[in-house]
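Each structure below appears as structure tokens.
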Structure I
Amino acid sequence: MDKLKMHTPSLADENFSKLSALFPNAVTETIDENGEVVRAIDKDVLEQEINKRVVEGREERYQFTWPDKRKSVLLANTPIDAALRPCREESVDFDSTENLYIEGDNLDVLKLLRETYLNRIKMIYIDPPYNTGNDFVYEDDFAEDASVFIRRDEQYDEQGNKMVRNLDSNGRFHTDWLNMMYPRLRIARDLLTDDGVIFISIDDNEQVNIRKILDSIFGEMNFVDTLVWKKLYGGKNDSKWFLHYHDYIVVYAKIKNNWFPNLLPRTDKQNDRYKNPDNDPRGDWTSADFTAIGLSPSCVYEITTQNGKKIMPPEGKRWISNYESYTKLMADNRLWFGTDGNNVPRLKRFLSEVKDGVSQSTFLDFTEVGHSDEANKELKELLDVAAFDYPKPTRLLKRLIHLASTENDFILDFFSGSATTAHAVMQLNAEDAGKRRFIMVQLPEVCDDKSEAVKAGYKNICEIGKERIRRAGQKIKEEITDQARNDGKDKAKDLDIGFRVFKLDSSNMKDVYYTPDEYAQMNFNLDGFEDNIKPNRTDEDLLFQVMLDLGVPLSARIRQNGDIWNVNDNYLIACFGRVDTELITEIAKQKPYYAVFRDSSFSSDSAMVNFEQVFATHSPGTIRKVL
């Protein structure tokens, strides 16, 4: 019976083990600044191992770096002791929904999600602070224990991370922003499926730097493209240089050759240009130029039209194919010489042979995906107040989600703001009967006291986002219910408009350490272990921390029967109350994959002694854990 760690693993330990296995000759020890002997990797040995020539001393090389970059790498790998505590009263359809809304510092949340959602997220979209000089930026302090709560004039989050405005007068203007983004993106890549993709909204202030960060994390070869979103349709003519009407959306795939965007549906306008004037049995077609610029002797020859006219390519041009290919096209009735049969030929392209959809261009016009004013109006109509600055339009996110996902995928947004991404997921699911699931992560950043949001009763951004999801979900469900009355198709029945709310907090476990003398004073019974769980934590708090520790999704199906929790139909059975041999036997007979108990659960020493024997008899394959 193993003890659950109840904290995220140390990636530094894992990476060291991997390097040690690959390059054992590079493993060494050194003295740190405190005079302690610590493990190390000999950089010179490692450098020689990965080169095909002799390396003589340090050489200049192409790289992207900034002050504290190594600290950012360490921050991404450092484990934390924290928990996600469920909040039923703020959730919608808690027991049946597969959507998640998580409040807290997104770095800590991403670390908690990393093991459970490793390689499970199909699409990530984020709209991070643009670093305009007025944005809040996290000052992450990985040396501070996550259980220490600090609040000073509302400038600290619950994990002790200071929130400051990154003014352009700051000598670390770019450095602070890079240090914030790098560890979060490092973990984000781990979450993506091998055919997953990330979209990042950004403006000119950090567009170059976000590309360099992503090149170093994803690899330059996995850069897909930069989309340009025209976000404004009008504005004041008050710019000193150029009117700024656009933002960028940078796109990286985890493995570029594994991801290709879905096609957009063809419009009636695109199909209307296909006709069939010659009643070709292959159906409607349109024509394309059969000439090209430039000289190629094999593509310059005489053609005889259908009415016997002899023609050559226009001056300075050639036909697009050689004579042999031309004769095959003629035999297949692929050339059109006009209604009188005497024109320069054109190549027939049949509607039945084109792709089922249209490729997305790199230009996203507001006429297709919405603009900033539309986004503001949309949110104001939902919440009855202008509660959030610079939201993104739902149409924009819906377009990106369509391009990047299929009907059962996870969509993650860890700078979720007003929760446009969640709104778009529900809207797209309503339209195509998909079952995409969203995971929203947002720091409960306090709203300005003078803002319209505070006047309307919203204290922080999370309250805005959650209320938007509630109202948007209800509105979408009402709309498709009304539609069902007209067309007889009830899509509302299977539409998931709920979400489970979780709030980042310190670990459910106390820091309990015993000296040998203290342990001896327990008289070898279990009473001393009852304090290893904080007194204000519920069994459901423990269950979700156990689920994360064992890699069970937070959206898993959960049934409760007294003190027994059954997750995903016997995959995990947990009991945190008192148990005896009879109850242990009952659980073992259900043959769960995991069975989890508390140290203090056992009603007697004999129950604990019998524990292993009962499972060995009834379910030897069950993995047993205690906390």
Structure II
Amino acid sequence: MPMIPAEFFVALDGKRGNKGTIEEPWDLRTASEHPIAVRPGDVIYMRGGTYEIQDRLNLNLRLKGDQDQPVTLRPYGKERVVIDGGIHVLEPWVVLRDLEIRNSIDRRITTIAGPFPADIPQPTGINVFAPNVKVINNIVHDAANGLSSWVSAPDGEFYGNIAYYNGWIGPDRPHGHGVYMQNKDGAKILADNVIFNNFEYGMQIYGSSDTFLNGFQLGGNVVFNNGSLGGAWSRNILLGGTTVVAKPVLVDNFTYFPLTGNHGGDNNIGYYPNGSGCTGLQMKGNIFASGGIALTMHNCEVDVISSNKFIGQTRGFDVSRYSGANSFTMAQPTGTAVYVRPNKYERGRGHVIVYNWDRAEAIEADLSTLGLTPEDTIEIRDVQNVTGQPVFVGDYKGERIRVPMTSIEVSKPVGEVKYPPTHSDREFGVFLVRVVGTKAPPEANFTAQTEAESGSLSDTTFVQSREDASGGVSISFAPDGSSWGAYLFEIPKEGDYAVWIRGRQASGSSSEISLRVNSADPVTSVFPAEGGSGWIWSFINQRSENSDAQPVQRIVHLTAGSHWLTLSSADAGLELDALLITSDLKLIPTGPLGQPATEAVPEVLDDVEL
């Protein structure tokens, strides 16, 4: 049989000795220790609730995938999962997504100087020590640092995450960043993250002379007002140290500090004034806006600097050298600019970034690039109050959505902070758009068909030419039962589905055929005998002890997403031509292309879920 991804479950009341099914879920620690049942490509779903890690410290995640077959840890459906503590990712090929990571330890001020005070035990939210890890669409807040990844973790991707309120204040200075990373080999991608209101820096990509800062690619990130919880504007992006930054790429990032006042907020590439600089810099389409220094660049060898907007002062480079391909201004801009960034991992999700220089009370956002349909109900959340009430909930009608810019509510930080967060002025805002429900039209049935020979076939499955078959080819199975064909279908919405098989049995007797859905136990269906008279469509049915009884169609309940259907048989003479799955339980396929007919199928006497 093919290695079809399996699904396992974790719940607050799960137990170590359970099977990891939805009925018998594991506890989180058991799942994190890589049970022998979990293979590359499998998914572990977490049921909703708050999972408190012991002492609110680190969960050591030892799940391990394989090349292009990661093990995924994510919530089940739209259930909210909160992890109170931190996560250490210790093995490669892992995906973490859609989780909320925070720390309820409420101490945020210490009298102990330095980066590791004993009375500030909060760990980093997500700390990656292994290669080929993806961290997608998580919310990370009130930890020591938000997201970290080190030289032992090349080729990682951090996408769509929201990180805020990370860090603490010591007697020497504020500590803690939204992002703190280093890298030696391969690429490290940070894309479409929102990083704001951290105690010290937004993104600290920094290292001393004995480490590496190579291959960082920053695209579509929104980084604003960092340092605010430490008492003063600091740096949104720091990319540099006492080691050279090699081949950094910054494309279409958005930064902001208030334009009023000559404050200390800036962005720094090359680590001005005493850093080692950078080589091979590519910087395109970014917006650097600050009443302090919009961008400081130090000792950098440049490949490309073009299509950037610099609003505020610049330092460390000759503006005239780049003025033709970029925009530089120290004057207060006018107008309104609205940017919509679709999320590549979730349909209908995206960030809306607004530079509202005219300080309008509301703006209109065109969400047509997010892949929304008129059946979708969406919510829009102000990221500065992302766990609070949405600023908009309603059906998407294809029109621009009016979004208020007058919000002042912010998420409440954990513990006592010396400088409580305040909302940005209405001249700047960031919003998260998500689909919260989809209504299916009454007529909206889903039907998909595939040729039998197009699936993933075992080595013992026979493929033969048949002029009267759909596509001119059919398959048959070895009589020892070793053959199978596996077919991947993308199901658009959860519901009941019927499975049909187009085949023929030349032996004159009926055949047994086995259907397995994903990794569930197989079910046995009877394919009727037609004496070789031609191809017929037969639905997957429930085997009856009474051979004279009318076959009863078996209904399969599937969630939205990818599903494998695997067919096998040990009966000689059975040939298969095509496979069809449909949510239209009244459909009868006809002909090689499976067109719907008007006849009704036999009455379904007993729906059975696999």
Checklist outcome for this item: The value 0 for helix-only ellipticity at 222 nm (-39500 (n - 2.57) for each DSSP H run of 4 or more, over all residues; to 500), derived from one of I, II, belongs to structure II
Item to check | When mean projected area of the Cα convex hull in nm² is computed for each of I, II, the largest belongs to | outcome: I
Item to check | Label whose coordinates, when relative contact order in percent (Cα under 8 Å, 6 or more apart) is calculated, return 18 (choices I, II) | outcome: I
Checklist outcome for this item: One of I, II was used to calculate distance in nm of label points 7 Å out along Cα→Cβ at positions 368 and 568, yielding 5.1; that structure is II
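Every read-out reported here was derived from the displayed coordinates using simple, explicitly stated rules and does not represent laboratory data. As the structure is a computational prediction, the values presented were derived from the model and not from experiment. Cβ atoms are built from the backbone, for glycine too; each structure is taken alone.
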